[in-house]
1. Work out which structure the value -10500 belongs to, where helix-only ellipticity at 222 nm (-39500 (n - 2.57) for each DSSP H run of 4 or more, over all residues; to 500) was derived from one of 1, 2.
2. If you work out mean count of other Cβ atoms within 10 Å over residues 51-58 for 1, 2, which one comes out largest?
3. Identify the structure, out of 1, 2, from whose coordinates Rg/Rh (Cα atoms, Kirkwood Rh) was calculated to give 1.43.
4. Which structure, out of 1, 2, was FRET efficiency 1/(1 + (r/R0)^6) of positions 75 and 123 (r between Cβ atoms, R0 = 30 Å, to 0.05) calculated from, if the result is 0.40?
5. Taking relative contact order in percent (Cα under 8 Å, 6 or more apart) as the criterion, which structure among 1, 2 has the greatest value?
Structure 1
Amino acid sequence: MIIDAYGKVGIGTMTPVEGYRLTVAGKITGKELKIQQVSGWADYVFFPSYQLRSLAEVEAHIKEKGHLPEVPSADEIQKNEGYELGAMDATLLKKIEELTLYAIQMEKEIKSLKSESASLKEENHELKDNILSRLEKLEKHSAKKH
């Protein structure tokens, strides 16, 4: 373990990573980790002004780039030698909130389709009854003529 002249700590390494106060070359375990001062928390996803991408746009992005929009690709994570935990938590929360909005939209569409289906079934039943009634009248009329 080292502590350099600038107060940077290295555990399992003699060279702390530039820009970080603590560098650990190895696994870390603990009971709790608190990430402070994460900016851009995703509650804004639920604001009326938020423009949720269509699922078609998301699908096109996935087909073109091989990962979700705004989520770093595996190559980017490797190139950057990792990711910032707080920022990634905020990004993943945003995706969860977007999924929640998609689920709400789909539930509304399903309810609407069920209602429409019930109306069409009722209309179909009424038309069928009307046709059968008219057919019965035609048969009676035809039987009277013969």
Structure 2
Amino acid sequence: MRKSKPENKPRSEPNFVIYFDGVCNLCNRFVDLLIRIDHRRCLRYAPLQGETARLRGLHHFAAEDPTSIVVVDGPSEVHTESDAVLQIFSRLGGIWSAFLLPARLIPKCFRDKIYRVIAQNRYGLFGRRNTCRLPTSSERELFLP
């Protein structure tokens, strides 16, 4: 019996993508954490400085913008600031979603204020890189350009 060759389909953009500041040490550490705890490999990542972010029209989220993490869920749903972080942990499920209820009890204006204070001071507190991170060979499939 003859085996059929697998089709070479073009790689489509995943439905849930985390866009992060690729030169921010805090953002890169957060991505490292997510890669370690995402055992289902349901998260995908792209630097805000990359081609995918530019093509998606996310270039207005500059590296100096406090919105250092942007989550795109599906074709048009965009989450920023504390809502982006909550969406990420919601997607992970399990024990990681346990803090969602208490976090959502905090009014969004307060959550976002805390997020902005950290985001605006992230380079001073955690430093920055000269270039965006390069994924390791085992991480490559998780990253979009």
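A short reminder: the numbers here are calculations on the coordinates, not readings from a lab. What you see is a predicted model; the values in this text were computed from it and never measured. Cβ atoms are built from the backbone, for glycine too; each structure is taken alone.
1. That value comes from structure 2.
2. Once mean count of other Cβ atoms within 10 Å over residues 51-58 is worked out for each structure, 2 has the highest.
3. 1
4. Working through the options, I get structure 2.
5. Biggest value here belongs to 2.
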